[in-house]
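S.K.: I've put the structures underneath this note.
No value in this document is a laboratory result; all are computed from the given coordinates. Everything numeric here is computed off the predicted structure, so don't read it as measured data. Cβ atoms are built from the backbone, for glycine too; each structure is taken alone.
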Structure I
Amino acid sequence: MSAATAMERPRIVIAGGGLAGLSLSLALKKALADGIDVVMCDPALRRDPHGDKRSYAIAAAARRMLEALEIWAQVADKAQPILDMVITDSRLQDPVRPTFLTFGGDVDGHEPFAHMITAGDLTAALLEACREAGVDLRSEGVAGFAVHGARTDISLANGDSLQGSLLVAADGACSRLREQAGIGWIAWPYRQSGIVATIAHERDHEGKAIEHFLPSGPFAILPLKPESQADGSLKHRSSIVWTERSENVPALLESHPEDLLVELERRFGLQLGKLTFETKPQAFPLSFGVARSFVGERLALLGDAAHVIHPIAGQGLNLGLHDAAALAEIITDAMRLGMDPGAADVLDRYERARRTDITTMGVMTDGLNRLFSNDVLPVRLIRDLGLGLVDRMPGLKRFFIREAAGIRERQPKLLRGEGL
């Protein structure tokens, strides 16, 4: 296609094939069809998506978005609704972990506030839908870009080049495109690591999620869909997010499997019977990071390229999906008015739409982690009193449930379950 033809039909190039980038690609093609070219570039597209065994919590607003994109029906039978949430606060050696706060899993009494789903299942469904919608999927990374007036020249890792109206950097927290654009990054480490794994257990979790606040960090048990076995029985499973001081992690992961299982049982408890590791535990350093701007010249940052938060509230992926919903709506509205989707005033709308939400969530998760990841007695007494008060105030509990579900008064159409 010639440069002139490319500019007659705007082209959006998305660098990064994660869940946020895939959702944005699909949303744009569904809304604008042949009126736009969408190209996704990521070497990870060469891999089988089902190999990704990580699990994510999909909040109610993000689920509504997936329904609007006609994806949820394809994965609903693989998703486990969270029907109840229990929060405890104790020391690791305490014989009893008192429950300070419980949440019913429903938003407004009719839908679960979140579902757990395996990343591979959701990625595979989104990839297939993108192919069917006409997204150009390329298994090459974006090496760089240069802006020339109303177009961006984009170079790929294999030497090919593209021209586009807008480049979307969805290339992760260490985004090279963000760095090339000269966009600053405010960040600090937490000196904690998140150990993640899938655990098999004897008894049914009954859809209950548990978060134990321990001095080294939160330990979350998140229910997964049971798997049918050849003998007709069910394998009961949960995902764990085990926050631990970073200096302790190497010794834990290098220990004998039986010793690691003992450490797991100390945190998990034995309420679900015998435990086994279904996947090998993996650790990731935890940090906070946010871009000084979410946009540059003909560039928009998406997902982890724009923000990284502590997993204490399980909102990292959901924030990225909120980015995708907002950017898709802004681009769609602009193009229907005949506007350039990469113009500065269009991108400014995206900056304004996302800045407050991301800042608020970042401050909240950072504060919660600092509040609960310590063993200072006066602080423990104050926070436990606060949890107890929330537990006795139905109106305040409903507010927190809606926040966890990502449901707010003003939000993009897709997050309300509406098409663009």
Structure II
Amino acid sequence: MNNWVQNDMLLRVVSVALAVMLWGSVTDATFTAPTDGDRTQIRDISVAVKYDKNRYELVEQPQKVMLTLYGNDAQLERFPSTYQVFVDARNVGAGTHSLPVRVEGLPKGITKQVEPKEVEVHLEEKVQKEMMVRAEFVGDVPDGFKVSQPIINPSKVLVRGSESTLERVTSVKVMIHLNKQEQSFDKQLRVQAYGESGVLQQVDVNPEAVHVQVPINIPNKEVPLQVGVEKGPPPGYAVEEITTNVNKVTVYGPEDYLEDLQVYSGPKLDLSKVKRDQTILAPIPVQDGAIKVEPKQVEIYVKMVRAETKIFKEIPIELTGLREGATAEIISPAGGKLNVTLSGSPAQLAKLNHTDIKTLVDVSNLPVGTHEVPIQFILPSYVEVVGQPEPKAKIKIAE
């Protein structure tokens, strides 16, 4: 027995045999390939990239990977979605790098295999440039209102990103939503970089927001105010004078409306029951085409007197609207002249002469033949025709 133990060759053989058995048992326990029942595969996983975003720009996302997980059925069924698949590029500089894919957040007892094991990451060093901020309007203001040039502070910002990305930046803008806004406003608005295809997300803008003042106003024009008389005084009375505390008003409205506006028609007075001097506070109406008028009301002083009448003889009748190729003859009143009796204040009548009185007959579109046409009077203010209700002229139209 002692001889057998002391035999060096035999001991060596036994040692090798034991080593082989031990290796086999360890290998079987640790590296046995799992069966289909205790593994799961997750395809097309996006790989996050950890890098210094202040210095570098990730030009494009790395390729997607497939993750194979190993474990028992219970572990795989309760597998959480909070794991992370990423590459760490914080210790590399600009350029293209092949980096190992790492997985964190797996529960204990689950092993993994990633395919491919490495992905390429392309980083570019960030550069910056200064650009003017432009304003772009979304929507509109109500009709007649006008938006003036916005005031942007600061007017310039720094745009930062990779060199290739900055080459695609065509403008930096703030979007101003008007939404039928009627008053000027100011607010902080986000600044975004734009390329030919729209917003560029890979660009940093500093500052991210700017203060924008948007002036909104209505075009306006100052014109004389005209106060009219809708119903004249009762019989026997006349208006000698009408004065107002304001002679001009500011009219707000579209530019095309204001362009042709020379006089603004104000209140129309009903004096049918007024026999003595009176002060009237009346609102100034907003006429069609206007948006508003300032001031909103006017104080009107009406001076009343006893009326007188005066006859003006042989006022010639004028014809208007005669078509080309036609002739017109005034049959009556004889000689194409009319005697007119006017009523008004003594002061007004004293100043009138024949040239201040116009009588018109409109023969527009009249066919050949004889027609009775109303006579129209154009008279100075606060003077009216009396004793001739609805006067007419007999007109003969011929070719």
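S.K.: Suppose you compute relative contact order in percent (Cα under 8 Å, 6 or more apart) for every structure in I, II: which one lands on 22?
M.R.: On the way: I: 22; II: 10.
Structure of origin is I.
S.K.: Something else now. Figure out for me which of the structures I, II the number 22.9, 66 belongs to, where Rg and Dmax of the Cα atoms in Å, for residues 78-173 alone was derived from the coordinates. It would help to have the intermediate numbers written out before the result.
M.R.: Values: I: 22.9, 66; II: 23.6, 73.
Checking each candidate, the match is I.
S.K.: Let me ask something else. When you work out distance in nm of label points 7 Å out along Cα→Cβ at positions 62 and 366 for each of the structures I, II, which one comes out largest? Working shown, then result.
M.R.: On the way: I: 2.1; II: 9.8.
Structure II comes out on top.
S.K.: If Rg/Rh (Cα atoms, Kirkwood Rh) is calculated from each of I, II, which structure is the one that comes out at 1.49? Walk me through the numbers before you get to the answer.
M.R.: On the way: I: 0.98; II: 1.49.
It was calculated from structure II.
S.K.: Match the computed value 6.6 of distance in nm of label points 7 Å out along Cα→Cβ at positions 94 and 246 to one of the structures I, II, and report its label.
M.R.: Details: I: 2.8; II: 6.6.
The read-out comes from structure II.
S.K.: For structures I, II, calculate mean count of other Cβ atoms within 10 Å over residues 134-141 and state which one comes out highest.
M.R.: Numbers: I: 17.1; II: 13.1.
Looking at the calculated values, the largest one is I.
S.K.: Now a separate question. Figure out for me which of the structures I, II the number -3000 belongs to, where helix-only ellipticity at 222 nm (-39500 (n - 2.57) for each DSSP H run of 4 or more, over all residues; to 500) was derived from the coordinates.
M.R.: Details: I: -11000; II: -3000.
The read-out was computed on structure II.
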